[in-house]
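Please go over the structures that come below.
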Structure 1
Amino acid sequence: MTPDELKTTAEKQREAVGKYPHRVHVCMAAGCISSGSDKVKDALTDELKKAGKDKCCLVKGVGCMGLCSAGPLVEVADSVAGNSVMYKNVTAEDVPALVASLEGKPVPHLLLPKDIPFFTAQHKIVLENFGLIDPDTIADYIMMGGYEALNKALTDMGPAEVLHEVTASGLRGRGGAGYPTGLKWSTVAKAGGGQKYVICNADEGDPGAFMDRSVLESDPHRVLEGMAIAGFAVGANAGYIYVRAEYPLAVKRLKNAIRQAERSGLLGQNIFGTPFNFKIDIRLGAGAFVCGEETALIASIEGLRGQPRPRPPYPAVSGLWGCPTLINNVETLANIPPIIRKGGKWFASIGTEKSKGTKVFALAGQVNNTGLIEVPMGIKLRDIIFDIGGGIPEGRKFKAVQTGGPSGGCIPEQHLDMPVDYESLASVGSIMGSGGMIVMDESSDMVDVAKYFMEFCMTESCGKCVPCRAGTAQMHDLLARIMEGDATMRDLALLEKLCDLVKNTSLCGLGMTAPNPVLSTLQYFREEYTSRLLDGGGNGRHPKTAAAAEVR
């Protein structure tokens, strides 16, 4: 495909779509499909044909529309009037009414207002195509400006200019650590050796997180384009996407996207008629959480057991098969095409001084509006939970929000007005992580929450280093004893010492961050721990345990 052919493809697709007076977009992401959106789409196609309206109405399966708690979601657009309406909780039985409404008034009981904060308070960069394009159609992605950034990088810029724009953007890795993306790219670019690799880390394993899955399901070409631009910038000609096998829809759409890009000449040899070659392969992960750590991920791709190794050397110098390797997660790479199209300065104008751009979060737990959101860095937690999230169900009281998955901390009400950025979250004992955000109400038991995440880390530990292998097991045992009311103040002191030991002596990030949920709940909800100890003083058993002993 030449640059002119790219432009022609975009124009033809816009014309093909624009000829329909009505367009119906049905969410076909995993969440909505599980609620029956595939049946809704089939019913719409059949009903329109039966009503003789299939020539004037286009039915398109699109990616995630965000508000997962209201799915299946359907959006009906009138290109003549220039407006659209969104419907929630749509079933196949609602389809006749939807088709009848095309020439009349909307269906009132299904209406979902689009002027609510959930939609209006977001700032979409990574998610800009969500709900608009068919993820299985490359022409749809090209129609929205897809592969223009790759064309620009290859034909109008050089690797050094691409690196400059990424560095100027201030983009930091969205996988959790927040390492400056431009600096990481520059390190790989400067590394010697003929063979280099780009790896997309799509091994999303945090409980309650579905950001990367949604991007791969809804806009897969965006990630491929980001990887190709990265390969051009650092001097790599091959890439791997390491994705969880538990994401079958994402894997299916990725494979289809790679096949389409190769057929179109947008991956492979002499892309856009330049000397640049780049191919992408998929590797499936078997569900090991530790493989989210970059050296364990590399070992898994190489066919070895997924275990981390000491650093240095870092993957940027010696990674996959000993070659310089660039590793970024899905969201980081999805930010690259718009940065190249619009410039690093544009991206840097969004967010805060040290945390630029936007962040995608999977908002879950005890909140009315659960789903996928994208907000500018620096937004307040309160705005996310109570405006975008719609507050706590049934009028219950907010208690805490856990960010960063098993590696993150639980943030109490007193910090709701803090900005969401890397430094602020770290200052209260949590992390940004990849973007999981779980809201808890007054019914949540914080000791039980800590125990749940510790059990997860204990189970997912690869066992290579003693602090993580034995330390997480010991911490889980102590938390279980506290939960059962069979612990003393001495046990609580031991738990805190273990947190410090595991955090400072573990080999990789899994062990280093595993104590965070315990430490944060001890810091903000300590009374929930001490109330389970006898007299709060550790001189015997908890009253309920003592009473049980007397009965025995």
Structure 2
Amino acid sequence: MENKIIYVRDTGLVSPDRTKDVHTLLLNGLRDRGMQASVQAVRVSDIGVYNQGVVIKVLPDVTYFNVKDEDIGRILDAIKQDKTISELASRREPKQLRVVLRNCGVIDPESIEEYIAHDGYQAIKKVLFEFKTPDKTIDEMKKSGLRGRGGAGFPTWMKWIFAKQVASDQKYVICNGDEGDPGAYMDRSVLEGDPHSVVEGMMIAGFSIGATKGYFYIRAEYPLAVERVQKAIDQCYEAGLLGNNVLGSGFNFDLEVRLGAGAFVCGEETALIASIEGRRGTPHPRPPYPSVKGLWDKPTVINNVETLANVPYIILKGGDEFAKVGTQTSKGTKVFALTGKVKNSGLVEVPMGTSIREIVFDIGGGILNNKNIKAVQSGGPSGGVIPKDYIDTPVDYENLQKLGSIMGSGGMIVMDEDDCMVDIACFYQRFCYDESCGKCSPCRIGTTQMLNTLCKITEGLGELSDLDNLRRIAQAMQRAALCGLGQTAPNPVISTLRYYEDEYKAHIIDKKCPSKKCRNLLTYKVISEKCKKCGLCLKNCEAKAITGNKDDGYIIDMNKCIRCGRCFEVCKFKAVSKE
């Protein structure tokens, strides 16, 4: 038996405690079989397999899905005999290109030794002793074409050079780990699965702009990410990779973790800076931009987790090599959190320019319950809805913008034929309404008015004039809101109006929800031909809206009905219709 490494990972169907239990069983099984010297069992953050329970990966190419306690012994015996349990295993890897996630599921995230063994901290060494100058480092970043992965896609090298050119006695680097989009967990997974790559990226950014201090800004709801980042920082100090005279180069750089309280608006740069300084997290007008006047009025570079995780790879492989992947204007890969009505939800890393169809169907496995895809929403609350007619669109910054959406941090939510686009717009507008800091009138009043109008439409009280009002409010917010939250909050509304105006009109004119999603517009009726007169609907109606008996049958009084849908759910004979 050759030396083996096996990884254990919870992929979403069970609790983290369950993963710990399986890991413990593995360690005990290795001990009982005398295999500790030849097999190492490691808990990791990501393996590239999703919604398959506890997964065990035996390097290099065997993966076991939905592992139960009773499977542990069989798997260990198979490893000992160099065999594979075919009914539990798969040798087919997902169609991805892992750059940002290159070490996730490959190394122990709490081990600096394993990170170093996988070329870790070789990039900062190359910068300090081979490049030697910030200019050469920034030039390599320019060759790569890397654009910020947290929002509008501003060129990373350009942000760095702006800060470098400002004369100051102190400069800062900030890692924006305040990931707040519904359904998004890209940054969390990188911080949990490969924290050292982000630490190294911050060191390189610090050297490039002349900064000697950096801050990780991570939301407190990510306790494991916070713990592993802090452990990585501590290990770097012990190894002489942080602090004064890094690696004997004369470069000084310190890192510190600051926790965010979960305010979505603190993902905006100026609000984030205010939060780190101990002030209320609200944005302020730009310019001046943080690269000129940021944290404590000093030049500051802010990059998100995914952007920084790319940096060591670019320095080691070369900017030209990185730029070979992707499209002409959008280089490299992008990590997406693929969720919603898709069979295999999870993190997906693909080259820029990969089509939405490939992401949803080839990697995601298609739509749940084999229903029809209706749309894909990208970019979180700031993004737009992309209808199924455009699922062959290559995903990059420009193409998404043309469709009325954005890349954002990388959320991608799949919707099927049962989703109502008016309800979707209402959901995202409610999120923006809740998360608005209220500092500027366009956002504070605009989100309120748009939400009230959308709720009115879903309740069957809308008027056609409401559609023009929504467009006018959206336009005013885009032009006048203080920060990106208010400026992009109308995007889901604008995009659904653009592609699904007929659904809005059905709610307003016909007082019907085509997707049968909006509760106030539903009508329930007993179909006498199908009814077996069992009385289940009558027994389960809390509103006493159903009358009748087993001889004459049953009738639903819609004037009393609260539209809870219970009668529809309990009828075994599909004798209750929902329209």
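All of the numbers you see were taken from the coordinates with simple rules; none came from a lab. As the structure is a computational prediction, the values presented were derived from the model and not from experiment. Cβ atoms are built from the backbone, for glycine too; each structure is taken alone.
Some observations on this one:
- Taking Rg/Rh (Cα atoms, Kirkwood Rh) as the criterion, the highest value among 1, 2 goes to 2.
- Computed 0.30 for FRET efficiency 1/(1 + (r/R0)^6) of positions 98 and 498 (r between Cβ atoms, R0 = 30 Å, to 0.05) - originating structure among 1, 2: 2
- When FRET efficiency 1/(1 + (r/R0)^6) of positions 314 and 522 (r between Cβ atoms, R0 = 41 Å, to 0.05) is computed for each of 1, 2, the one that comes out at 0.15 is 2.
- Of structures 1, 2, the largest value of distance in nm of label points 7 Å out along Cα→Cβ at positions 42 and 186 belongs to 1.
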